[in-house]
Structure 1
Amino acid sequence: MRLIPAIAAVVIMVACGSQAGAPGGTGGASNGQAQQTSEWDRVLAEAKKEGSVNVIGLEGVNTQEALTAGFEREYGIHVEFLPDAGPGVGPRVSNERSAGQYLWDVYVLGTTTALNAMFPMGAFDPIDQALIRDDVKDPKNWRGGDIEYLDPEHRLIIMTPFQRGTLFINPSIVQPGEIKSYKDLLDPKWRGKMVMNDPRRAGPGLATFTFFYLHPDLGPDFIRALGRQDITILSNFQQEVDSVGQGRYSILIGTADAIAEERIRQGIPIQIMDVRQIREGSDVSPANGALAIFNRAPHPNAAKVYVNWLLSKEGQTDFARASGYVSARLDVPTDHALPWRVPAPGAIKTYDLKAVGLRDQVISLVEEVFGPA
């Protein structure tokens, strides 16, 4: 008779086991799922002991909210967030590490800063080793059939390859149809009425001029012609966008899409030109949607939990909606983004290793045309 309670207990245990699933899993009691659950539970428990995760990401209220609030609600782990446009990160981290300070866990910024500054100093670990969730590792969830890594060592994940905005206008000044090609920027009427993000340093300005350089119908001659248009150079995204919204300039060449999207939501009169209306189109870039994990991180387990959350459907949805980007995850909605944001087949990539290998040539040309930084 005593066998009946024992059998019942076994049945209950099996039933419960069949329903217990790892994050992003579908349940089931397979060895793989059990191992993932065990690993996730262990890492999460250690992350909660660490209590916080230190993240460097793009400046901007909405982006910062997206990169902090959802994670803190989900896991109760505080996010210490450093907002930066990108160029300041390399010198900062280099100085800190030279002084024996290893302060950061996660990097969520652009590819240029990573390639030019972070890779040479050996700041990142391979991030594929930090991926635990089944839904994150499932190739079917990603555009192109898998997670895209920028480098063979898998140190940098491309989260948001999207069709980038290159021209930003004040619609009360620039009329529809006035700009159908980048070559229209050479019209004398725009002389002295344009501003651009500094293309001599890492950022969207350099990405835009890399696109100009690589495009077969534009190239170096077009860049030299732009140099005769008396374009103001700035290096602060908010100032660039606001200068157009306030009517001080008519056209902005290259800036952070996320900042422009934020100002548009605030009712500032600035518009991102639909690249389908521009003959030469635009480039595909993750903008500030590249993800890496620092080595010698102060909170290694919290860093793992954070990157798995950010690469989940929930994390990607928050980030994509706040930034206006298009996630590389196929199950993340794109209804928040302008239709032309979804990457066009065959579009020029300004973030891959080939394009980045030309950056010195682009910067050299830009300095020849616009003067040294």
Structure 2
Amino acid sequence: MPERLVPTHVERSSYFVPAALVVACLGAVGAGIYVYLQSSTLILSPYRTVLEQLEANTLPADFQKRQGAAQLLDQLRREPCDRAAIVPLAKLMEQAGYPREGARSAQNFGERCGYDDELLEGAYAALTRVGDLAGAVSTANRMIELDQARGRYRFLRGIAYEGLKNYKAALSDYISTLQLFTDLRNVAPTEFYRISRMYDAIGRPCDAITPLEMYLSYDVATRQTQQISQMIKEFANKGSCRATYATGADRIVIPNSNIVDVIINGARGRMIVDTGASMVSITPVFAARARILPDETNPMTVHVVGGTVQSAPGYAQLIQLGNARAANVPVAVSMGNDAAFGPQIDGLLGMTFLARFDVRLANGALELKPRGLN
């Protein structure tokens, strides 16, 4: 008898495939019902308009069930520009794990109802949390528009720029932060070191020395540490700075006005000696005479008598005060304001020059001796 190649048992119809199909269909229907309920909850929500205005309608429906959420949304439904509701609502979104929605809500509220610092700082914090540094820069720009003279806003933007590795822009903001302090003697050393790091990051190690020297100059006896000395030495070695950083000594008689004759790149000007100014600052007319080309793509804000001025960073090849000379000095050029420092005054002789010297002001004379870069 030939061998059978088929089973001898009686074949029955298989119910496995239809059952699997039924289960799959039920799962799909269940998922569909869930999605429908979620979307319909948002569609039918009394806060739908509020969420759409804030561009927060991507939040899950159960967000409205979080403690305090419905009350805050209801406040904004009744009063769309209620500032007492938007800030805690944006914070609640962030706490629930939706920082981007919180930031977007704050921004959209600000566009409709006007910005304030609390709203913007909350949005900035949320955006930096999720790594949206470009968005953080944009938010910091709004802060600066609110108050040009607030150093903290420049600092926050500088942090975001540094994270984006835009070190030139970060440098300008960190310098602005420093210049907007009213008393440089009370500024923490970290503010000076940030500027040093940015100068080094853009390949200017000799300039990185000056902020550290500036910090020391306000109290050398207590501020001179081994760590700072070592950093200055490393920057000096890296840039071969010793030969030109500061040379020559002099004793300059100055009047009560503190106005002295200064030569920058061969151009003579009248400048006010100002140890409270973090940078040498000059007018655009004097900058043109001295052949200094300002970088207006990275503006800074500088305190002057009577307010603030917008300035652009520049570079002086040589600054001379009597026999005291310093090469390659960072300067700030005021933008479009030839009388920023007073009538017939070409600028301020600030610390980017003075900090390179041991400076002593006594008996109507300014004594300058080069500081060692050891």
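Values quoted throughout were computed directly from the atomic coordinates according to the rules given, and no laboratory measurement underlies them. Fair warning: this is a prediction, and the values are worked out from it, not measured in the lab. Cβ atoms are built from the backbone, for glycine too; each structure is taken alone.
Here relative contact order in percent (Cα under 8 Å, 6 or more apart) has been calculated and equals 25, so which of 1, 2 was it run on? Structure 1 accounts for this read-out.
To test your reading of the models, identify which of 1, 2 gives -15000 for helix-only ellipticity at 222 nm (-39500 (n - 2.57) for each DSSP H run of 4 or more, over all residues; to 500) when calculated. Among 1, 2, the structure yielding -15000 for helix-only ellipticity at 222 nm (-39500 (n - 2.57) for each DSSP H run of 4 or more, over all residues; to 500) is 2.
From 1, 2, which structure was Rg and Dmax of the Cα atoms in Å, for residues 190-253 alone = 11.7, 34 calculated on?
That value comes from structure 1.
Which one of 1, 2 has distance in nm of label points 7 Å out along Cα→Cβ at positions 142 and 286, as calculated from the coordinates, equal to 0.9? Derived from the structure labelled 1. Each of 1, 2 could give mean count of other Cβ atoms within 10 Å over residues 118-125, but the derived value 21.6 comes from 2. Computing FRET efficiency 1/(1 + (r/R0)^6) of positions 86 and 238 (r between Cβ atoms, R0 = 35 Å, to 0.05) across structures 1, 2 gives 1.00 for structure 1.
Can you say which of 1, 2 returns 34 when percent of Cα pairs over 33 Å apart is computed? Going through each structure in turn, the value belongs to 1.
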